[in-house]
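Only the coordinates and a few stated rules stand behind these numbers; no lab work does. Quick caveat, the model's predicted, so the values are computed rather than measured. Cβ atoms are built from the backbone, for glycine too; each structure is taken alone.
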Structure P
């Protein structure tokens, strides 16, 4: 059975921060087409602050995710700070006390994060939000796991589903948030939240895959 060590995986969060900061301008650009245009700036600020607090620390994945979630929830403005904040703190809570993370533990983590987001918002698949990437990703991971595929294969399925979900938002009309005011004019633009979510899920999954034993 494939697993990775929670204790030595905190640096995955630093890699996630790198990806978000690298994509800061792109995320703000696509957000600017149908939203406030500050998604990349706010995300990069929050992830950067968390990374600074984690550097030089040998944090577990659970601890690093908790630091990230707390920063996003308490120190970053906009609509996405609380949503990602609760997702990451729920991720962290599910991993607390877990020494070796297996596919079942990873699934529990994903579901806790999803449920946390759903507890503070009403969005669903098809509304052109981050959930268009997150929900298909969680479902793809679980389906692969149930079918007997390896942890690594399930992680790959998750990434592919997250990116497909992100791409699906091009053809959706926004039904939640500022973009919903544009109606049909929101067609043809990627949702910034779904885009950042796919980036985050990919980096998290690549980090986990590279540590599987």
Structure Q
């Protein structure tokens, strides 16, 4: 038995999925929007797999997943959405999806895919201490303050802080922050990184972004 987190704004779909998951022997925690998902699927809760709708009323589900991963929640994620274009699939995988199912869907197929994710050992990981990403407002908070980010800045920062201490390659950061096929130069990426560093410094963030020349970016923690 596993605990499945289901975030879906349509009550009818949420009820059907939750009932099917319980019928398969699992426990279910439900959420109807991004705010509730951030609260109920946080690393403090024992969620084994997350089912996430993308078109939530208050946030993009992909941004919600990035916020959860940055906070240290590394449960596998299945996006359940009506967005079926190839570039939407690619964007979902770039922002943390382990699987992607489009609506309308077959419940038996959905449950089979969830079983695969349940068996997959979650990638244990740390979080970015003292830094909180808010997918509803695209802002970041520390104990010293809050600052708003552009959607691109938010997705870049989330991609890097979701894997604290690891080196995240430039192409992974670009894939998470820009649409598939966008032409993004190194100068553009570096300009956004400078802006992020400035904003992190403005709220005295303990998390810093370091450039690994020729590879990508990593996070370090400011010394006390």
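Could you figure out which one of P, Q the value 25 for relative contact order in percent (Cα under 8 Å, 6 or more apart) was computed from? Structure P accounts for this read-out. 3.3 is what came out when distance in nm of label points 7 Å out along Cα→Cβ at positions 30 and 166 was calculated for one structure; which of P, Q is it? It must be structure Q, since only it matches.
P, Q: which one has Kirkwood radius over Cα pairs in Å, as calculated, at 17.8?
Values: P: 16.9; Q: 17.8.
The correct label is Q.
Source structure of the calculated read-out (helix-only ellipticity at 222 nm (-39500 (n - 2.57) for each DSSP H run of 4 or more, over all residues; to 500), -12000) within P, Q: Q.
The maximum of mean count of other Cβ atoms within 10 Å over residues 38-45 over structures P, Q, that is, the highest value, falls on P.
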